[in-house]
Structure 1
Amino acid sequence: MERTVPSTASDEIELYQRTYYSLLRTTDEVQIRSLVESHARMRSALHSKADAAEIDMPALVYASTRLPSCMPDVRLVVMGPSEQVLQSNGYPRVSRWRQVFAPGRRRRVAFDGVETLVAYVASRSDIDDLVPILTAYQVEWNKVHWRLHDTPLAARLAACVEAGGVVDAALLEQMCQQLLISMEEGRQLAAVWGNAFAATLLAMSQRQKRLAVRLVSGSYVDYRKAASCWWDHIVSSFPHSLAERTVYFVSSNTHSLVNLLTTCALRQQEELIHFVMHAEDECLRGEYEAIQREKVPSNYENFLYYVHKKYTQTAAGQAAVQRCADEMRSAGIWHVKSLHYQDVDAQVIELCALQQDWLDPRMHIDGLELLRNSDALILNVDYPLGMGAYHLLSKVTTGVGELKGLYVQGKAATLNGRIGDVMIPNVVHDEQSQNTYIFHNTFCAADVRPYLIYGAALDNQKAISVRGTFLQNREYMDVFYREGFTDIEMEAGPYLSATYEAIRPKRHPTDEIIHIYPTPFEIGILHYVSDTPFTRGQTLGTQTLSYFGVDATYACSAAILKRILERELAAVKATR
């Protein structure tokens, strides 16, 4: 196999990165406008119209879903690794700031209520993610400003906000005409901004956006310290010593594994269906009715798990949250919420304490009662971003007794598949280390296919772990596509770099082809497709609920969990 060599198309991407990293060395604020030229020259696949007068609506939607709703009021974004570092650098009350959230990006963020936003960074990947998002947001905000400023539509928006902010069809149509966008794009933007749709457009019409960023510390040592504090919190939250236990490490999310292990949602079925039938979400209600009439193929358990997640985010569902928390604890599941550092919650799952009669039907395996004799744990983490995965796994491998498996489930973009497919790679090129890792993936298509309804399971794929979602252009992707790399994501490479250091007597090299054979623990990587970058705008964020994401998520989780249960069951039988 020949080593992958980036094309000249990557030169502009590297120039962009060098530009913002050199500017962020200053202790002062860096104006986003100083990055606009190099950002546009990069010709990002997610922001191909950055230097055009035309509004790049997919880029604006993408950036908006990955930033909190307070962004119209934000002027300064401060990035730092921890509260302590931020407090010692001029933000003493940051712990009292209001926690804010973005629907499409899990990151610990706080707003002072005036103009300053703090974003906690766990690795350089957070910088590579956040800076281009902020730049794209400002570029597209200002395009909207130029089209709305001093127009009759601006006055109508002001009146709409004064009356409560409800945008009717006529106003939406006028807005789309003024911005030269389609009605579908207008509806997508309205869905992203929700109740703040009219207020955000009004703010855009009134002023240009002039964002600034500031990096407070953010050294390699800071990231390692943050990872150490994250791990120490997990250790102190679990009543037994992790250093003496056998561990299966899973990087996924905090809902799918526990749903399959406890089926809490299934026991609340009546309550959940009542929520569906009385919810404002017509899509949700329509999906349920279609399932009942057998008009759509579906897994009913997956539907209830999805509804349960929606329900527990409402005021009416808080009692259900507590019931599930109690049931999780009785099933040996300890949820450890991340505090003060990166937003990566964890779950420690004792296999000996699982309630056999609670398992999802897909998890029924003969002889599971023997797991009562197991001392093994599943450590499930809410998957970190990019190089954050490297730092966290490095701490885990030094802190547990025996690591028996590394299983990674995450989102990816695909160059050859469709949204909802599952990609199973056995080659990963890592843009962080420039290494190409070749490994045995314990999963194949046959392990996932039985649980998939909509998508396809594609094994023997080649993945590339990129530095950031914006840090790629069409020419760059085309080079890798020609070499057979079709799976684009951010975590597999960093995880494999940490794996190398766990099995070899030195730090991972750079720019090499590495065969990870043999390993004392097995490696399983599954990516479900959420984006198709060669078809711009087609992402899970712009799709309605039709089980593409839910179906693939639970197919991957079921395959991983069944693998762990079967493997540990075999180990227990062998000791007997």
Structure 2
Amino acid sequence: MPTRVRVRAPELRGSGGWLNTGGRELSLAGLRGRIVLLDFWTFCCVNCLHVLDELRPLERKYGDQLVVIGVHSPKFEHEREHAAVVAAVERYGVEHPVLDDPELVTWGQYAAKAWPTIAVVDPEGYLVASMAGEGHAAGLDQLVGSLIEEHRAKGTLASGGEGPYVPPPPAGTLLRFPGKIAVLPNGNLLVSDSANHSLAELAPDGETLVRRIGEGTRGTSDGGPAQARFSEPQGIAVLPAEIRSAVGYDVVVADTVNHLLRGVRLGDGTVTTVAGSGRQWRADVSSADPLAHDLSSPWDLAWYGGALIVAMAGIHQLWRFDPVSGELGPWAGTTVESLKDGPLAEVWMAQPSGLDADGDRLWIADSETSALRYVEGGEMHTAVGQGLFDFGHVDGPADQALFQHPLGVCVLPDGSVAVCDTYNNAIRRYDPVSGLVSTLADGVAEPSGAVVLDGQLVVVESAAHRVSRPVAPGTMRQVAGTRHRTARPRTLVAPGKLELRIVFEPGPGQKLDDRYGPPARLTVTADPPELLADGSGAGTELTRILEIGTATEGVLQVVAQAASCDDEGENQACHLIRQDWGVPIRVDPSGQTRLGLVLRGMDE
């Protein structure tokens, strides 16, 4: 057998300091004796949010034997702000220590190339596994269990003592990180109070609480307003009157972290699950029953073309749901995370998070491409936006304007579109007639949703925990702003042929699942397309020879997935691991001729 090379895990460094530790600085040396799981994440990334939920059961199961540490590694400029990281840690219920690493120092030491990335360190301080993407929960469970057995036998596993997590003091605001907003038939406002896991009905002033729907703690249950439970709800859509009469509920809510759509009857506040199995989407399911479909972080809803359109942020698609017939399924997007227009079945999207319709057009806030897009005549178009890694605060002609991770859109009475430009803390306006972008208001704390009430724009200021009216009538101005590109080191590759290899090994006790065909799939594209002369497209092998094209730099976009199943036991579970990479590269004669990306790697 080959000798196993043990690699000491690099220490943890980050200029932003530590959160959730009571002010204490942590080190791997100080955590010796415990298994440490490092979660490299950034709060814009829906896949990273999925991993947070996958890790919660492991944290509960293994107690102080396992220490999870989040390493916040930002993509967007706004995510480098320490206050924004502090807010995100509370917003998403992160109950473990977090290192704020705005310069990506620890990210670089661990050779991370994608969000999310996970690294596992054994009780002796050695790196034993690394993996990118989501869907690793079962493999991590088995890995941690085997490490506990191994190091308990060796006497290198610590026992007892308190873990390093120190919860922050509780907050006391009426709303906590609210998400979306809708105008009810009675003129009141319904707000998804996301971090309070409930819905808040407010009077038209946006301040007076009329009632709360939802028990207020994270969970999944139907029932009356005091019994129903949500998990970080977001989008809200009021159904047309004739549809409300037909189905017996009035409002549909995107129950984001539960991966469900919930119906709410306004008369008595009863909540019913109307679509979704509660499982996160891993593969296409064909069923006439909407409750049999797996969803993935539904983020917003809008009535368009005789049905509800669902922004399925977790898989970069739009879905269509007919509440009367129960018909539910993909409507736009291929699940590839990027920006490409055209027929709906062929487009690429990136975490669509905001929807609104004006009759002929459906407007979309495509957050990870910092884009405003729309559907018209069966095709998708981009009004503003340049790609996954270009963002900023720039007004002017649409082909030059930039947003930064917008989460909401609202059609204004004059036919223009208000954009909740979330990471610029601004409300922006796009005029389809002139093709110009302007700024309506700034200093708005992470706006995430908006509606028009009595002719005035009402905005959810998520990070300020309130509903406000930040746009004075007639206000509009131009901002020169700043252009940004995601600041990650470029990988130097040589001209000619480049061998791309996706490293994947099934987790402990698992094997590749080839019962229904090839267990792996690899899709490669490039931005700009001229970056690749050959090798783009989809295939079933995890190694591919690419031919570098005429462009001298760009982003290699790679989507890989692999299916595995348990090797033993009566009820063998199956797992699908998936990850998207955007690898910035520059062509250089001294560059490498091989590029390896770790989907799952084990030091065994």
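Please treat every number below as a calculation from the coordinates, not as lab data. The structure displayed is predicted, hence computed values, not measured ones. Cβ atoms are built from the backbone, for glycine too; each structure is taken alone.
Each of structures 1, 2 was scored by FRET efficiency 1/(1 + (r/R0)^6) of positions 93 and 261 (r between Cβ atoms, R0 = 30 Å, to 0.05); the highest score is held by 2.
One of 1, 2 was used to calculate Rg and Dmax of the Cα atoms in Å, giving 23.8, 80; which? Clearly, the read-out refers to 1.
Taking volume of the Cα convex hull per residue in Å³, for residues 13-228 alone for each of 1, 2, which is largest?
Details: 1: 119; 2: 145.
Biggest value here belongs to 2.
Work out mean projected area of the Cα convex hull in nm², for residues 141-436 alone for each of structures 1, 2, then name the structure with the largest result. Display every interim value, and only then the final one.
Values: 1: 21.3; 2: 19.1.
Going through 1, 2 one by one, mean projected area of the Cα convex hull in nm², for residues 141-436 alone peaks for structure 1.
State the single structure among 1, 2 that was used to calculate FRET efficiency 1/(1 + (r/R0)^6) of positions 149 and 429 (r between Cβ atoms, R0 = 41 Å, to 0.05), giving 0.10. Please list the in-between numbers first.
Details: 1: 0.35; 2: 0.10.
The read-out was computed on structure 2.
Using mean count of other Cβ atoms within 10 Å over residues 109-116, single out the structure from 1, 2 with the greatest value. The structure with the largest value is 2.
When you work out relative contact order in percent (Cα under 8 Å, 6 or more apart) for each of the structures 1, 2, which one comes out largest?
Details: 1: 18; 2: 10.
By relative contact order in percent (Cα under 8 Å, 6 or more apart), the leading structure of 1, 2 is 1.
Among candidates 1, 2, the computation of FRET efficiency 1/(1 + (r/R0)^6) of positions 21 and 373 (r between Cβ atoms, R0 = 35 Å, to 0.05) that gave 0.30 used structure 2. Each of 1, 2 could give helix-only ellipticity at 222 nm (-39500 (n - 2.57) for each DSSP H run of 4 or more, over all residues; to 500), but the derived value -13000 comes from 1.
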